[in-house]
Structure I
Amino acid sequence: MKVILLKDVKSQGKKDAIIDVADGYANNYLIKNGLAVPYSKKSKEILESEIQKRNDAEDALVAEYNKIKDQLENKELTFKVKVGKNDQVFGSISSKQISERLKELGYKIDKKNIKIDVPIQSLGTTNVTIELHKQVKFIIKIVLTK
């Protein structure tokens, strides 16, 4: 019996896959537990329309993120920090602080999307990567001053 998976099923397939399984397994486990629906022309059309909706939503999201990228790419954020002897910075700038500064500027970017390769704990400029989506990555400059 052919079924369309509604969720990932271990050792059977991923969501939206069309698989062939035994009738008893399909009726008594997959369909009964809401993991699959029987395959038909109508269910295939519904599946294709859902996939199309998801792709359209994904494209709209990427377009929105690209607008943010165009506005922020190569922008400089300046942080005033306390320094000790020999211009040694106390502490470091975290992704949370960068996220909060971006929020003040009107951009809601989660701290998990901010990738800091090396700790920002010296005066000067450091490049930080922001990854909003797999397809949308850009760099902003973090400047530390006295």
Structure II
Amino acid sequence: MAVQKGDSAPAITLPVRPKEMVEVPIGKEKVLLLFFPLAFSPVCTDEMCHMRDSWSEWESLDAKVLGISVDSPFVTDRFRTEEKIPFDILSDFNKDVSANYGVLHEELIGLKGVAKRSAFVIDADGTVAYAWVTDDPRVQVPFDEVKAALK
């Protein structure tokens, strides 16, 4: 079962680039986690580019924004660079974090262990303030709901 509103958010340490780990500041500042299935896929690219194109709005909400994908750190770093994404995208290649958050597809289009598109707003005290998960990878994040949860 996915992490729910009111739960304590599981800790996260993942690579942002090959050989460069990042500890997500859970319990230290407000955080928005955006899990997505696969870098360079159409809906995931749309999601990340929406965030990029409206970055000033997101930045004004005073939260650490992070993308998380099961792609390798080589792929997530290239995706972030090529699409000019203004925030870090972490690699959950071993799928531990996606499993801890309960957002791992058993199988998606013949691929095992792909992250479900999901969004989690985590308050500065480490409590999940908003949780949204979809089993349908074609469904886009409800950005307005996420913004409201961050305010």
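In this comparison of I, II, the computed figure -0.43, -0.51 for log10 I(q)/I(0) by the Debye sum over Cα atoms at q = 0.12, 0.13 Å⁻¹ is attributed to II.
Can you say which of I, II returns 0.95 when FRET efficiency 1/(1 + (r/R0)^6) of positions 45 and 133 (r between Cβ atoms, R0 = 35 Å, to 0.05) is computed?
Corresponding structure: II.
Taking 32 as the value of relative contact order in percent (Cα under 8 Å, 6 or more apart) derived from one of the structures shown (I, II), identify that structure. Going through each structure in turn, the value belongs to II.
Matching task: -0.51, -0.67, -0.98 is the computed value of log10 I(q)/I(0) by the Debye sum over Cα atoms at q = 0.17, 0.20, 0.28 Å⁻¹, for residues 37-76 alone. Pick the structure from I, II.
Among I, II, the structure yielding -0.51, -0.67, -0.98 for log10 I(q)/I(0) by the Debye sum over Cα atoms at q = 0.17, 0.20, 0.28 Å⁻¹, for residues 37-76 alone is II.
Which one of I, II has helix-only ellipticity at 222 nm (-39500 (n - 2.57) for each DSSP H run of 4 or more, over all residues; to 500), as calculated from the coordinates, equal to -7000? This figure was derived from II.
A short reminder: the numbers here are calculations on the coordinates, not readings from a lab. All values reported here derive from a predicted model rather than from experimental measurement. Cβ atoms are built from the backbone, for glycine too; each structure is taken alone.
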